[in-house]
Structure 1
């Protein structure tokens, strides 16, 4: 069992028989009342988002999640991953993966999370390197403030980048937020 104050971002817990991963965590304390915890969590099976409040001392059930290494192969009716030890292939639907599909690259090693024997989510590396395939040129004089422009990456995703980035540059992108981190 977990105490509600342990439900930090990324923590996985079980509610109504489904595994939920905390997306946003907020802890508040008022003078007379006890601490309260508000969480925004994503159902790892259906992809639905749940917003719920708990008393600080409340207990929640910890989800039994197993993790296995896998390699992303290709997109078919879903996204196909392969276990590098057993060479077993598993297919995960786009509904289950959500926004993470923007950052999948063929050959990339990931961690697949299983709940009761079913694959429910993928853990990507925190940051990944992509090549910029298209972006508008930067203009002189736009450097006074933090001006960003759109860039298309080699996997088809788009990211906001500083104006000095040009086609062919390799950049590091945070896979949790989709934001530019640095040049690679």
Structure 2
């Protein structure tokens, strides 16, 4: 499941695989890190597909398609193209800190004919660090909550988890779209 989600988000899906990996961390902490590696694998395959698509499709066509993805704007796409032109695939490291989708970097690297191997190499830390941080945070917060408040029903923990993700996307999509 994590690999499929990583692939989907690296192409045209807009919900990050962190939702699934953190869910696994919440329910099965011992499997959490393996799940992040699986999401990374899917993201690398999806990134390679998006890279190839960006390399083989007209820039205006690929920009038009990606601008229809929620929380992606044409301005964001243009900025990523500039970052990749200036810094190459290393610019991938900036994306997670600013909420810029990985797929935009994959497309820009393909469009600009940057090295696929370099793109994939930079993809590993750019994707894995955030996957691990989010997943381990969810796992740790849930474990601490269960330890401090052993009577808290699992349904409440689950409800808070889903409310947090819904709240994040309820804030993120309009905020990022306005900023760009």
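Just so it is clear, none of the values below were taken in a lab; they were calculated from the coordinates. Just so it is clear, the structure is predicted and the values come from calculations on it, not from any experiment. Cβ atoms are built from the backbone, for glycine too; each structure is taken alone.
Assuming 13.7 is mean projected area of the Cα convex hull in nm² as calculated from a single structure, say which of 1, 2 it is. If you can, show how the numbers build up before the last one.
Details: 1: 13.7; 2: 9.8.
Label of the originating structure: 1.
When distance in nm of label points 7 Å out along Cα→Cβ at positions 82 and 98 is compared over structures 1, 2, which one is greatest?
The maximum falls on structure 1.
Please state which of the structures 1, 2 yields -25500 when helix-only ellipticity at 222 nm (-39500 (n - 2.57) for each DSSP H run of 4 or more, over all residues; to 500) is computed from it.
Values: 1: -500; 2: -25500.
Corresponding structure: 2.
Supply the structure label, taken from 1, 2, corresponding to FRET efficiency 1/(1 + (r/R0)^6) of positions 2 and 106 (r between Cβ atoms, R0 = 30 Å, to 0.05) with the calculated value 0.95. Please report the intermediate quantities before stating the final value.
Working: 1: 0.25; 2: 0.95.
It traces back to 2.
Out of 1, 2, which structure matches 14 when relative contact order in percent (Cα under 8 Å, 6 or more apart) is calculated? Don't jump to the answer; show the numbers that get you there.
Values: 1: 14; 2: 29.
Here the read-out was taken from 1.
Could you tell me which structure in 1, 2 was used to calculate distance in nm of label points 7 Å out along Cα→Cβ at positions 50 and 138 as 1.9? Write down the numbers at each step before the final one.
On the way: 1: 4.5; 2: 1.9.
It must be structure 2, since only it matches.
Comparing distance in nm of label points 7 Å out along Cα→Cβ at positions 122 and 170 across 1, 2, which structure shows the greatest value?
On the way: 1: 2.1; 2: 3.6.
Sorting by distance in nm of label points 7 Å out along Cα→Cβ at positions 122 and 170 in descending order puts 2 first.
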